[in-house]
Structure 1
Amino acid sequence: MRLKSKKAERAVVWAVWIVAIIALWELGAYTLDAVLHDPMAPAKLPYFHSVVLGLVSYAGQLFSAMLVTYSRALIGFLIGTAVGFFLAILMSLSKTMEDIAFPYLIASQMIPVLGLAPIIFTLVRDMDTSRIVIAAYITFFPVAVNTLSGLKAVDPLKKDLMYSYAAGTPTIYQKLNLPFAAPYLFAGLKIAAPLSVTASILVDMLGSSSGIGVQLMYSLYGGLKDLFWAAVVMCAFMGLISYYIVVALERIFVPWARRKEA
């Protein structure tokens, strides 16, 4: 009964949030157009219903572009997750490894993606590979840092208890450390998933021939306002999908974290 009430509350919150966003959007567009009589109103903030019509009109074009960008972002996300996860395990096993690697992790994030993407493309000479590399680069840092935090937060008394039963390091990681760190890992994945999509979109805009970022640039400089705003909404939708896929996976693979929240 309690679960049903929570679901109902969540549905109401979502409904209120969506209605509020649409109402504020329409009000802002109306203010620019009918009250302030701004000649650039359709470009600055078109009516919400105009954006919806644009999404319907360009649905096939945007969907195919989204698949190109999203598939590359997914591959990069998976690679970055694997790299970050295993790097976190290595750093948790060795304080020396952590002292050596962590400054490089921090330094790597000081390089802006817009500056790194052309360098990567110059090296690999392939736009798809560039998308994957940049998405992996964006992903591995939050995954590594959050997973390492979880591994270091394990209660030492629990470790000592397992050692007292002659459990080896692999067993301790399997039975204690990794399950404890799993919610931390998924916290990093929730951050990284939308960012990997954003990174892939940015690479699209640097000279690719396909992808949602290309649609953004083409519509922006071609004066196609309906297509531009439809592409912007599609980009936001891609980020939301990525985030909630990770949330769904967390509920499946880390059910104990959800029970703690309840």
Structure 2
Amino acid sequence: MTASSTPLLQAREMTRRFGGLVAVDHVSFDVHEGEIFGLIGPNGAGKTTLFNLMTGLTPPSSGTLSYQGQPITGLPPHRVAQTGLSRTFQNIRLFRGLSALENVKIAQHTRTHAGLWRGVFGGARAEEVAVERRAWDLLDLVGLSDRAGELAGNFSYGDQRRLEIARALATEPRVLLLDEPAAGMNTAEKGQLTAFIRQVRDQFDLTVLVIEHHVPLVMNLCDRVAVLNFGKLIAVGDPATVQRDPKVIEAYLGGEE
């Protein structure tokens, strides 16, 4: 898949203040349909805060966010999910006391429509069957269908990451935002993750945004990369260009190869 030249997401002057701290400072960028867009920066650079602004968990102090040309600034998280944006979290937020299958089924509630009369005449049952079938399909995609009945809290860290991606896909997003998807993974698992994210992007016709500390993974995976430092956007471009930027080298990449 090749990225479209038309921006799907547009952030303009996005800013978030917490008292005297400016966590995100007038950040503007475009994300094009079909691309894998990486967001990197040192600890405390404002990456997760920016994701929170984009997905409605934190309201911006100022600035705007548009999706498909329509403003979505300040919408609550469930409305943002309904528009087509879905995310995972740096700190995994599964229902640990529920099974893998139940976690994925619950995530589909933003896309279910059965009401009273459909329930009376059997529509709700048909929708329930469809929800369960899709949950099984997504668990199979992430390699966890053989553990569908196990409690999510019993999964390894890497498998919990995969389950969280399945749950995000269950909302039928057009934009998938992944916050530290490689956290806790070894080198081999990170290589598999790169191939998996590309597969998901192509199979579901998605646009993907990735926050990730593992710089080689981002540079190998992403079509374009944005770099934050102390809440400010200091570079945006293709991986090769970003790696050569003196401001990026000074702020973040100086210790990398």
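Looking just at distance in nm of label points 7 Å out along Cα→Cβ at positions 21 and 157, which of the labels 1, 2 belongs to the structure with the highest value?
Numbers: 1: 4.5; 2: 2.3.
Structure 1 gives the largest value of distance in nm of label points 7 Å out along Cα→Cβ at positions 21 and 157 among 1, 2.
From which structure (1, 2) was helix-only ellipticity at 222 nm (-39500 (n - 2.57) for each DSSP H run of 4 or more, over all residues; to 500) calculated, if the value obtained is -11000? Could the numbers behind the result be given before it?
Working: 1: -27500; 2: -11000.
Derived from 2, not from the others.
Once distance in nm of label points 7 Å out along Cα→Cβ at positions 165 and 229 is calculated for every structure in 1, 2, which label goes with the largest value? Please report the intermediate quantities before stating the final value.
Details: 1: 6.1; 2: 3.1.
Max of distance in nm of label points 7 Å out along Cα→Cβ at positions 165 and 229: 1.
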Tell me which structure, out of 1, 2, gives 4.3 once distance in nm of label points 7 Å out along Cα→Cβ at positions 61 and 149 is calculated.
1
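When Cα extents along the principal axes in Å, for residues 69-204 alone is calculated, the result is 54, 28, 19; to which of the structures 1, 2 does this value belong?
On the way: 1: 54, 28, 19; 2: 52, 40, 27.
Of the structures listed, the value fits 1.
Computing mean count of other Cβ atoms within 10 Å over residues 13-20 for each of 1, 2, which one ends up highest?
Values: 1: 10.0; 2: 13.6.
Largest calculated value belongs to 2.
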Between 1, 2, which one scores greatest on percent of Cα pairs over 17 Å apart, for residues 189-236 alone?
2
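Only the coordinates and a few stated rules stand behind these numbers; no lab work does. Since this is a predicted model, take the numbers as computed values, not measurements. Cβ atoms are built from the backbone, for glycine too; each structure is taken alone.
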